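So, here's a batch of structures to check.
Derivation of every value follows stated rules applied to the coordinates shown; laboratory data play no part. This one's a predicted model, so the numbers in the text were calculated from it and none came from an experiment. Cβ atoms are built from the backbone, for glycine too; each structure is taken alone.
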Structure 1
Amino acid sequence: MIRIASDKRSWCLCGLLTLLSVGQVFAQRSADTVDIVKSPWTEINVGAFSGTDATAARALLVTNLQISGWFKPVNRASDLIPQVRAALTKTAGGWELQGQVVQGTEVLLAKRYTDAQESVFNRLIHSFANDIIQALVREKGFAGSQILCSYTPQGARAPKKGKPIPKELAIFDCDGGRFRQLTQDNSLSLSPKWSPNGSKFVYTTHMRYYPDLVVVDVATRNRTRVSAHAGLNVHGAISPDGRKLAMILSRDGAPELYTQDLMGGNLKRLTWDKAVEASPTWAPDGRSIVYTSDLSGTPQLYRIGIEGGKGQRLTRSGTDNNAPEWSHVSNRIVYTSRRGGHYQICVLDPASGQEIQKTRDPVDHEDPAWGPNGRHVVYVKKQSGRSSIQILDTETGFEIGLSPAAGNFYTPHWAP
């Protein structure tokens with residue numbers, strides 16, 4: 001953790017893994033709660049698929065329709081609800097899917113899908129799911145969108161005595177499929193965050209003594225170290241236009257909020273106080289940044305302009321509010337707040353100041369990040385010594401757990 005001396009500003013590294021988990025940087029207390037508001041779903045019957053891997057393909061479609069928040073899959077044939085039919089075939093050139101949705105005598109969707117590039121059929125199912133959503137509710141689906149995270153495989157051990165168990169970067173579809181481990185650094189790779197256009201992401205690496213920030217180009221897979229000052233270089237966040245990087249550095253003493261050009265240069269310090277700052281997230285217009293600070297004595301969310309100045313406190317109802325992310329779609333801020341002895345997912349409307357609690361079960365809910373629709377949130381649920389991936393629909397309250405691979409997951413971030 002970071003210790004701030006009462007008579008001078010100083011820092012020390014005492015367990016870097018604990019340091020970078022924002023929920024553990026600050027003190028923990030409880031706060032009031034607000035109920036979520038639920039809304040109805042549309043029933044849809046996904047009939048039995050025919051052809052190759054039919055059972056697995058049907059299950060994948062059901063999962064994606066559930067996650068979308070628009071449908072409640074049921075096993076009931078009726079002219080009053082949409083009926084899904086599909087045939088999946090493994091061809092010499094890849095996969096082919098014939099998909100259809102009917103209601104009574106009306107054909108709502110009929111389409112043929114092919115994929116010659118994949119050894120699995122997932123992308124065909126994603127396309128079918130998104131077309132069903134578009135055809136029936138006139139909304140854009142996000143099936144097939146991907147989630148970055150830090151990951152520790154089951155049974156992983158520390159490389160040597162006194163070293164932490166490695167955390168590598170991994171990526172998977174938002175339904176838990178097509179899991180891939182991206183790094184083999186045998187070190188700590190933490191807090192990956194996408195750029196707003198999905199062409200890059202930034203993360204914290206512990207390959208050297210101090211944690212540094214690295215930007216990865218998705219197309220070329222090139223990794224560039226963009227911040228390597230003495231002390232902490234953590235919690236990187238790329239600006240909406242992709243040109244700037246917000247981050248937390250301790251180069252001048254205690255952890256403070258800085259910005260710079262994405263690939264380095266034009267370093268600017270924004271906060272000048274005796275508090276601990278963490279977890280910056282950009283406003284949709286790129287003119288201000290929300291971050292966590294314990295300036296008031298407990299961790300709260302603050303907002304500051306990109307030219308610096310005095311931060312404006314945003315949260316009032318919680319005494320340990322942190323890990324904010326601002327949706328560029330719904331213009332809401334999701335964060336985690338310790339309430340009743342556990343971290344819960346909350347949403348803040350920056351215009352009205354309303355704070356709404358979205359989870360209630362007595363376990364820790366940490367590191368939330370918005371999905372591409374500004375409605376769903378991915379986060380980590382910590383329970384019985386395990387850290388698992390959860391998807392939460394903030395409008396209906398529907399929640400589904402994902403199992404991309406055996407192991408523990410941390411700091412997920414959803415592609416735009």
Structure 2
Amino acid sequence: MASIMPKYNKEGSVIAYRFRVCLGRETSGKQKTVSKTVPVPEGLSPKKAEREMQRQADDWEKNLGAGFTPTKKTGYRAFVDDVWFPVHVRNGEHKPSTIDYYQRMSKRLVEHFGQQDINSIKALDIQRFINQLRTNEKQRGNQPLSDTTVKHYINLLRIQFGFAEKHDLVERNPMRKIDAPKRVHKPVDFLTQEQAKVFLKALDTEPLRWRCMMTLLMSCGLRRGEAVALQWRDISFKDATLSVERAVTYTKEAGITIGKPKSVNSVRVLPLTAGMLALLRQWQIAQRRECLQVSLLPRAFVFGLEVDPYSTMFPTTPTRWMSNFIKRHSLPDVSPHDLRHTCGTLLLMSGATIKDTQDFLGHEDAKTTLAFYAASSPESLRKAAEGLSGMLCGTI
């Protein structure tokens with residue numbers, strides 16, 4: 001058990017506590033210990049502060065014992081595999097898709113830093129690695145890594161070394177000397193108003209299942225995983241609304257999982273137009289016939305499997321279907337997520353406010369809506385110029 005020793009100032013008041021843990025003995029017989037000093041929390045009585053310190057000491061000792069013993073030299077690979085993943089990533093708070101993302105990104109970092117002692121990794125070493133990513137690394141199609149991908153590597157290193165610093169596994173955090181990358185906003189792909197009309201018209205000759213899903217993606221701005229996770233209990237024909245409460249994801253490790261949407265704001269209730277309601281009702285009747293069901297329970301998935309409506313389709317299936325659909329009709333090369341972009345862009349062009357569009361799409365921050373969806377178009381610029389001319393009585 002960790003020992004806790006108070007540290008006093010000149011006035012005799014406790015200003016901090018020192019935690020100390022014995023990790024066994026070296027071959028010479030000398031004790032192996034590690035210590036940590038923590039300031040007293042503000043606003044707590046002496047007894048409550050002591051209990052809080054005991055809790056923090058227990059948590060710290062538990063983290064140290066999670067399959068890892070600090071030594072003077074700890075390789076980066078050992079830190080990632082034996083400490084960071086067991087304690088920080090697999091703590092029950094991360095979604096399977098997030099864990100999968102950390103695994104894929106960490107693989108490249110481990111390849112580069114390998115057995116290098118985490119305390120010997122300097123800011124200059126990390127900056128050289130970042131420069132290498134920007135100049136030498138290639139992705140699919142032999143294209144250089146995007147600025148966004150490079151930023152993801154930097155952010156992951158920031159998270160890892162921040163964790164190591166918090167738990168006194170490094171003497172200093174080299175990421176504090178690495179400047180945050182500039183945020184680059186590239187225009188999103190979306191269909192113009194005329195292209196959207198052509199897209200929807202082309203759906204008329206397609207199976208009702210896909211006609212309904214693609215129309216829903218464009219009219220409600222749903223993410224692909226949100227649409228796949230929809231159940232009939234989420235559709236209110238009485239109130240003409242659709243509730244987004246879950247999303248489907250897939251990883252190699254966890255398979256298909258149904259969990260919460262991307263963020264807190266992603267849980268939302270959206271209005272449905274009369275046309276969309278009629279299409280959903282038409283599909284509901286067709287789905288019952290398709291799976292030979294007299295009726296469907298509320299928990300049946302709107303776009304469930306043909307043979308089993310109570311099981312979700314694979315989350316990438318809409319992407320594959322849409323790719324073939326686009327080729328058949330010679331349409332612009334867009335993805336299901338680009339239909340979400342189309343929804344947001346056309347909402348703003350129709351006069352919706354930034355706040356309305358943010359809530360409609362379920363963005364956590366209005367900055368995302370402004371950065372990616374509030375871009376001007378030639379049509380909107382001309383309309384703005386004509387409006388200005390009208391205000392000036394047509395003198396310009």
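List of remarks:
- Across the set 1, 2, distance in nm of label points 7 Å out along Cα→Cβ at positions 48 and 256 reaches its highest value in structure 1.
- Entry that produces 0.50 once FRET efficiency 1/(1 + (r/R0)^6) of positions 248 and 360 (r between Cβ atoms, R0 = 30 Å, to 0.05) is calculated, selected from 1, 2: 1
- Structure responsible for 49, with percent of Cα pairs over 28 Å apart calculated and labels 1, 2 on offer: 1
- When helix-only ellipticity at 222 nm (-39500 (n - 2.57) for each DSSP H run of 4 or more, over all residues; to 500) is computed across structures 1, 2, the figure -14000 traces back to 2.
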